[in-house]
Structure I
Amino acid sequence: MKYFKRFIKWFVGILLLLIAVAYLTDYDYILKGVRVVYFTGHTTAFIDDHVYFENDTIQAAPQRQPWPSHSQLNSEPPTETLLETHDEFGTVAFLIIKNDSIWHEYYAEGYGETSQTNSFSMAKSITSALLGKAIMEGHITGLEQAVGDFFPKFKNTGLTVGDLSSMASGLDWEESYTSPFSITARSYYDDDLAETILGLEVTETPGESFKYLSGNTQLLGMVIQKATGTPLADYLEQTLWQPMGAVQPVLWQVDDDENRLVKAYCCIASNARDFARLGKLYKDYGNWNGERLLDSTFVAQSIQPRFEESPEYGYGFWLSDHLDKKIAVMRGILGQYVIIIPEDDIIIVRLGHQRGARSDLPFSSDFYSYVEEAYLMLDSNG
């Protein structure tokens, strides 16, 4: 018993020392990460983690516009391969929208049409859409406007808002999801996101090549907020979310209760039906049921590659030519997708716990299954 008490005292002492070192060295955000992830039984960020963070609320539309049901809703059962993919990767919501009507709808694990889950990096596409809105309203002159016009530390760097949206900034950000000491982890759990972002430097020539960095979109969100004079969550509510007739409020994570800077690169919690609205907006090139919400030229440019050597990305959207289709994609790290196929008037939404294995292809294996199996179902139905 005596040795056990000594062990407990030693263990507690070491733990307190580690906590003190974390605070003294500005790594105390790791403690929050441990509390949010490991103390809840997870090993990484998870789709319901928004309840452990401060959030800004984006209200639903006063005049809500529910999705109509297709006359053939769920008339075609999911393929065996699709069901296996759902089971393997923990799909909780899957929609196929054809001709602006819900043609297929699937939920699992007790999730439903009103369940809010984390978008992760699908938020990058939403932030880029807000850039288009800020340009359309004259708050930002265009994709070539200098970031230094809004944040003087970036003056004379050549960095533009378009470089941020297209992932071509040259910023010294390390996109690492495994190290707790990475700037990516710090940005997810720290309480002063602006300080972290404004500590970045431009170390490579902007505008020359694609390099996916979450810090790009966070800085872009800060630019939009400064240009419009409106908190980013409020700007989304006023200019897109409510005009699109969203049925439910949405939550957007902020760094802490004092700063309330939204994580522009991630972390919008909504449901599959409302996420699909962004798909419809881009499918229809900025037109929403007869109302012009985004400039069609901006949308068209967003869903085309900026760099010939990187055909997988445009401005805020991933791109694919799978099945010889021109596909634009909002994508999150755990296999969150809004898949937009304008030529066939199709939107596919998938939300869930995991994604498939990565390869030398631009997308993980599950993405290709969702597209292929959706087309098999649609073709079987005639």
Structure II
Amino acid sequence: MHYYIPRLIEKELNRALARSPAVAILGPRQCGKTTTAKLLLKRISSVYLDLQDRIDRNKLSEPELFFDAYRDRLICLDEIQLLPDFFPMLRSEIDKDRRPSRFLILGSASRDLIKQSSESLAGRISYIDLTPFFLKEVTGRVSWRDLWIRGGFPESVLAENDEDSFDWRLDFIRTFMERDIPTMGFNIPIPVIERLWLLLAHYHGQTINYHKLAAAADISIPTLKKYLAILKQTYMVRMLQPATPNLKKRLVKSPKIYLRDSGILHALLEIEAYDYLLANPLAGASWEGFVIENIITRYDRWRPSFLRTSNGAEIDLMLERAGRRHLFECKLSKAPKPSRGFYELTDIMKPESAWVIAPVNAIYEIKKRIIVCPLEQLKLA
């Protein structure tokens, strides 16, 4: 039995419920949406329906009667993506009574995908993304090493040992391919998605070459792009877009691809423990993805991108917001040395700060405004 670790979205969730008739918590399967929602529901008058359960779905066969019976309660609908045609009914019900805290909706697909079905709820719904655990949420409870090797899914990172964690992730991957994707209405042959996912694990942290990747997966480029969009919409991959500042230099214009959860990446690569990870040639790319995902998740109001010139100078991650800019390089080293290209682009871009994120014990400056920092101590002004 795992103990509960508070999620950083809880305050945002309470604020959203106080102002909106409907609030949607969106994130991958098994990331903690239901647990977080049920703890909230215990404190207020509410009713919960799991739309994966046939009995609960049948309760909505006459939705107007159900809504009338529970009009004074917060109604929580879990796995809403299973009923995409239900959103117009929600709109009609909300327009009858636009009080805040009418509906709490949980979904295992991205807001882009959900919004295709929920356009009719514009102005009536607030969206909140919940990811697997990131480092700021578990610091003091889980080491960064365990979070990196096991990933952030609660059942994985809080498992009794590495073997149990690894087995859980293998089960997650199998269930995602065999049940979750078909349940959400996507038609991808299991051998194809399995082959593509394994390829993406080996491409982790690289810029996408659609021709090369499609050929390796034995599918067409349009099919590849369709399948990548599905993996993105289900929170499995991140496509980090290239920045396009006017630097008078030729820039790489293809996105970089990462598997969002480091534990899923390691399961696909058959890396079961920390020592095996350090010995793997993809350890540096894994660290880069782990750092980038943690920073983007924590600073989710900033616009993320990367920057790479044709001669190889690179910024692993750039965050921008309202004219402000922070740059990051990821180094898996106790004595990290930034690349010459990082120094060069930092001088050109003139950010508020530039960071080298590495598994070091303390923060120190190696050049004016360029700081080496452990991930858990990163704090942007």
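We did not get these values from a lab; they are worked out from the coordinates using the rules stated. Here the structure is a predicted model, which means the values were calculated and not measured. Cβ atoms are built from the backbone, for glycine too; each structure is taken alone.
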Worksheet item: For which of the structures I, II does the calculation of P(r) over Cα pairs in 10 Å bins from 0, in percent, for residues 63-238 alone return 8, 28, 29, 24, 10, 1?
Response: II
Item to complete: Compare relative contact order in percent (Cα under 8 Å, 6 or more apart) across structures I, II and report the one with the greatest value.
Response: I
Fill in: Highest-scoring label, criterion being distance in nm of label points 7 Å out along Cα→Cβ at positions 31 and 319, among I, II
I
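A value of -0.53, -1.53 was derived for log10 I(q)/I(0) by the Debye sum over Cα atoms at q = 0.11, 0.18 Å⁻¹, for residues 183-366 alone; which structure in I, II was it taken from?
On the way: I: -0.53, -1.53; II: -0.52, -1.29.
The read-out comes from structure I.
Matching task: 1.00 is the computed value of FRET efficiency 1/(1 + (r/R0)^6) of positions 167 and 207 (r between Cβ atoms, R0 = 25 Å, to 0.05). Pick the structure from I, II. Write down the numbers at each step before the final one.
On the way: I: 1.00; II: 0.15.
The value was obtained from structure I.
If Kirkwood radius over Cα pairs in Å, for residues 199-294 alone computes to 15.2, which of I, II did it come from?
Details: I: 15.2; II: 14.4.
So the calculation was done on I.
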Worksheet item: The value 30 for percent of Cα pairs over 33 Å apart was derived from one model only; which of I, II is it?
Response: I
Worksheet, complete the sentence: Value 17.8, calculated as mean count of other Cβ atoms within 10 Å over residues 47-54 from one of I, II, is from structure I
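If distance in nm of label points 7 Å out along Cα→Cβ at positions 127 and 263 computes to 2.6, which of I, II did it come from? Show your work: numbers first, answer last.
On the way: I: 1.1; II: 2.6.
The value was obtained from structure II.
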